[in-house]
1. For which of 1, 2 does mean count of other Cβ atoms within 10 Å over residues 3-10, calculated from the coordinates, equal 11.0?
2. State the single structure among 1, 2 that was used to calculate mean count of other Cβ atoms within 10 Å over residues 11-18, giving 12.6.
3. If you work out relative contact order in percent (Cα under 8 Å, 6 or more apart) for 1, 2, which one comes out largest?
4. Quick check: -21500 is what I get for helix-only ellipticity at 222 nm (-39500 (n - 2.57) for each DSSP H run of 4 or more, over all residues; to 500), calculated from one of 1, 2. Which structure matches?
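Every number in this text was worked out from the coordinates using simple rules, so none of it is lab data. Everything numeric in this text was worked out from a predicted model, so none of it was measured. Cβ atoms are built from the backbone, for glycine too; each structure is taken alone.
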Structure 1
Amino acid sequence: MIAGLLLARFGFAPAFDVVALSFLVFPVLAAGMRPVPQTGSAGAGLSSFGAGLRYVSGQRLLVSLLLINLNAMVFGIPSAPFPALGTTRFPGGATTV
């Protein structure tokens, strides 16, 4: 939504500049993060993956949230190209989108 508003108000170049600047901010923020202390886990692997699946399968709320997220990912995919379609294919441009 923010990208569509930036496109409608300022055009492609300033919107791209905002996105490019935001990608420069994230490494700086990540560099300031402290490592999370380990808590006796067995490490990554298929056994820990299976343990995670067993845990999630016993939690109805988590299963529901994962299914809702899956639904959003599958049926929300077409919304990604809307700003580009609005500016190149349909009358009204990004403001309409």
Structure 2
Amino acid sequence: MAGESQDALIERIKAVKQAREEELLAKANVVGVGVGLRRKGGELLDQPALVVLVSKKVPRAQLAEEDFVPNEIDGVPVDVQEIGFVRSYAAPLKDA
């Protein structure tokens, strides 16, 4: 990654997302996978990453080995971000 342009890194992250999304979505608590910026302490950093969205962050000791999301996948940085539970709400349409 050293010396790699940000655009090249983003393209690599997109390729890893496409290749590994199904595998990541099969893990406990994972509700989404995307390409975005790392967060640290609630602050956005200027560091692109494969973003794995989870309903709730869980300590590694409480996860089965197959549900652990590593800090790096296929050479790209991974950021696990807690977003809570995703629900769909469909309100009835009213006549306009």
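1. Corresponding structure: 2.
2. 1
3. Structure 1 gives the largest value of relative contact order in percent (Cα under 8 Å, 6 or more apart) among 1, 2.
4. 1
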